[in-house]
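Listed after this line are the structures, all set down as structure tokens.
Please treat every number below as a calculation from the coordinates, not as lab data. Keep in mind that what you see is a predicted model, and the values were worked out from it rather than measured. Cβ atoms are built from the backbone, for glycine too; each structure is taken alone.
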Structure P
Amino acid sequence: MDLFKKYITIFGLESRFTLEELSEAYRTLAMLYHPDISRDTDALQKMQLINTAYDYLKQHADSLNKQNESKNNNVKDDVYAIYKHAFTILQQAFYYYYTDGTGFTGNKGHLVVKLKEAKALFSKIIKEYPYNEWVDDAIDKINSINKWL
């Protein structure tokens, strides 16, 4: 897997993405893996990888999107759709847990429910589909979610 593909997989992005999508995904991963709040023993290393990937994708977003646009069609496969849905649930769970004005701020019960929902979708990718580019990242997300549960 080339560097671009590896990094967009970490962020749960398609080969065509906006800087806004990249930033939202970064914030989600930072909430999941930041060493100050994560219970994951490898949180520092994961956060360093996330920072490196973010910088790379941010710097190369325009040129890489144009390059990959010609290589990839716009058809989303089932696995990506499931992965993206799970990642969105993960984003919303941490957003509601850490922000004000939503009514869920600091509500660990709501966070746990949403994390379990995301975990179930990540598990579906592993159990119901042949090995693909999203499996390794889904496994990593499940392991990290388990440390929050």
Structure Q
Amino acid sequence: MIFPHRLALRSSALLGAILSLLHLAALGGLWPLPIPVWIKLALAAAVVISLVLAVRRHALRSDSASVRELVLKNDGTVEGLRNDGVRFEAGISAQTAILSWLIVILLDVPGTRRPRPLVILPDALSAEDGRCLRAWLRWKFSQGSQEIS
């Protein structure tokens, strides 16, 4: 693999469907609760707003702060490009999850208090880029360090 390696992230219909199902389950869980109807309606509104924001940011990647491109570097860091055109450097948290069907990257962006999650399902990357990203992450974490920065 030649570095830097650029990954273009696409919208994920699969992630949109999963987020929608989980939010619908949360709405269904409100029905049997023994609380006043106005509280149920307020909670239902909060769940619907959460669904819209989550799908827009994570599945459709249409939010201005959504990451649309990652550049893998040989020093173990990444450069990200958001939809609003802002580029940022980030380290990869040791809590990153790498599975064959799911990658959850926690980006340690300097100047922020919490890691920024980036959820990648197979339909968000080409098959080759997905294999490349998983191999790069596994190789970096196999180097023995607790965190890549």
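The table that follows gives values for the structure above.
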| read-out | value |
| --- | --- |
| Distance in nm of label points 7 Å out along Cα→Cβ at positions 28 and 92 - structure with the largest value, from P, Q | Q |
| Label whose coordinates, when helix-only ellipticity at 222 nm (-39500 (n - 2.57) for each DSSP H run of 4 or more, over all residues; to 500) is calculated, return -11500 (choices P, Q) | Q |
| Which of P, Q yields 3, 12, 18, 22, 18, 10, 7, 5, 3, 1, 0, 0 [P(r) over Cα pairs in 5 Å bins from 0, in percent, for residues 36-123 alone, calculated] | Q |
